[in-house]
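In structure tokens below, several structures.
Read-outs: derived from the displayed coordinates by stated rules, not from any lab. All values derive from a computational prediction rather than experimental measurement. Cβ atoms are built from the backbone, for glycine too; each structure is taken alone.
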Structure P
Amino acid sequence: MIEIKNLSRDWKEFSLRIDLHVKKGEYFVILGPTASGKTLLLELIAGFYYLGGGSISIDGRDVTELPPEQRDIGFVYQDYSLFPHLNVEENIEFSLKLKKIPTGKRRQRVEEIMGLLGISQLADRYSITLSGGEQQRVALARAIASEPRILLLDEPLSALDNRTQNLLRDELKRIHHEAGLTTIHVTHDQTEAMMLADRIGVMMDGSIVQIGTPEEVFGKPITGEVASFVGVENIIDGRVVSNTNGLATIDAGGGCLIDAISSYTEGDTVRICLRPEDVTITTENDSVRKSSARNSFSGVINQVTLLGAMVRIGIDCEFPLMVLITKRSASELGLDVGSDVVASFKATAVHLIKA
């Protein structure tokens, strides 16, 4: 559907270098930190700037030299960019007028799209009277009213409060499911990417460094930098001391040996990656909750941070370990700084990266 080959663009001291294929009907999320080039890539796909090199094709048609209005693309920025002198209905109708759609068909399409987005009751209102969530729904409606082949979303939820973000995430999933519109959505928000994406491209320093399903990107990052960015808080240097039938044992220092399912062999230096939510905690006398996980280490809690319904707990197990558990579990176990605990995790939860 979208084929980007050898794309290059220099912007002041920043360089963008991209190869990317997005499938028809796919919801593709580009996930990366601020200033990694995400918005610039969207704007190049839309045709707002000339490429320094390479090509962009849509449905097999080379659009590299075409102006934005000939690319059949809908674009939604994070700041909505609604026309303040037009009401909601007129904003949505705008792109249809540009395409010279007959009045009757325009009206019908606007009604359909307002119904799809649940904003029919806002038709006569102006953007200054709308909440952030309402404005973003209108911006989305305007972008898809002309039935573009591709929808580009630039941090569409970042300016909204948490409750509205949650609501609009659900809306985006529903609309994509119903319309089947090929979508590229850029964000720095991991939850957004995990919930919406069919596939994710992780972007850093002007390049896409990993592409995969949410499970692959978040569970099997290919570099330590990607692992750190996608929330793998436990990254431990180690060395493989043995591998028996695909079960590797890694020396993590301080006499601690960690088992992992891996093809790495004796002598390989690796980085041990473990997500904090994959670790369970028990107390020494908590026989009911004893874990059968292959990796178990005694330690002392040195940090407790409340994160709403979750609690992040730091443990000294001869190596530092971060754990994420529910507030209720932490309360039931009576966990606090200084508590003696046993941290456990499965060999299958460990992901190894060659150091």
Structure Q
Amino acid sequence: MSEKNGMESLDRLKKEFTETEKVILSRRSVRQFKKEQVPEFMVKRILEAGRFAPSAGNYQPWRFIVLRDPDMMNGITDTVVASCRIFSAMTDYRRKGYGWLRPLIKFITRFRYNDLHPMPFMAIPLMADGKLDLWHGAPTVIIILKDIRGAGNPDLDCGIAGQNMVLAAHSMGLGTCWVGFAKIALDMHPKWKKRLGISYPYKFANSLAIGWTRGNPDGMVTRQTRAVDWFENGTLQTVTLGGNSSKSRFGFLDRFRIPSYNDPEQTEFGIVEIDLEKCSGCGLCAGACAANALDIVDKKPRMKKAPENGCAFCGDCVAICSVGAITMKKPYRFKGFYKTIDQGENSPPRL
């Protein structure tokens, strides 16, 4: 490449995103799929993208299972829903008359802090009540299993393979959604482990719902900025990309304070703003919301009030709105153990 062509290429990079960047920045999680099946050749190409992912020591600690059998998918979903009903009955202290459960669940959260994070905690009752479908009606599911003997970090390697598949699917015009809730059936129920042939050394890592989307859920929406400390020539030269200083503002006592999820002073979920004049009443935004944070009233979306509103401020409702009636207003903020740190202002993708 000549020096002139090299300079032109760099100038172009300064002014516009590459095709790869566009795929990454416009991809959204999809929770509304058409019934039409994905062609087999596309699924195989997606699997190839996963196969060529990097992994520690090139161990490739994954195994993929493709589900396209509606009866089997419905059976797994039923198992997850039944388990969520039991778990919700045992843990959801937000229900009237069940406040006595709160101290116990807050104690348990100290040991299961990922599973009982405010976000999955809010999603479990939704799954139990049938308001959140396991794979959102997707006709194809790819289950990612990890070889627990893998070099380094098999979970990370499986995540890289999965992201390769998600981006490949998006580049083909398909929609995808990561679905970790399948773990309840595929990691804990002997029936489904036996049916799918999941045995040592493999364990469930995650799953991907894949299909043709309803509406157009893709788009470059805003997202919170995070600080990046930039060290060069032996010094911290600048803090870039927005956000607060990456130096933690997490206090020592915060480590021991599990917030109450039904107290808006301790767990403040996201807020989006809806222009009802612009709204066409299509309802796609409500279907796109994993937190079931939007109600449809008189064919128009309304945000639910706390504590029912568990908005994760993901922007999927904004992206799917074809008339620009929804804007992201206020991100979630948690206190105590889940204290929100290092997040800055919302910003669209930047060159």
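Quick look at the numbers
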{"item": "Rg and Dmax of the Cα atoms in Å, for residues 113-160 alone from the coordinates reads 14.6, 40; which among P, Q", "result": "Q"}
{"item": "Entry that produces 0.85 once FRET efficiency 1/(1 + (r/R0)^6) of positions 97 and 265 (r between Cβ atoms, R0 = 30 Å, to 0.05) is calculated, selected from P, Q", "result": "Q"}
{"item": "Which of P, Q leads on volume of the Cα convex hull per residue in Å³, largest value", "result": "Q"}
{"item": "Of the structures P, Q, the one that 22 was derived from, the read-out being relative contact order in percent (Cα under 8 Å, 6 or more apart)", "result": "Q"}
{"item": "Which entry (P, Q) yields the derived value 19.9 for mean count of other Cβ atoms within 10 Å over residues 185-192", "result": "P"}
{"item": "Which of P, Q leads on FRET efficiency 1/(1 + (r/R0)^6) of positions 57 and 273 (r between Cβ atoms, R0 = 35 Å, to 0.05), largest value", "result": "P"}
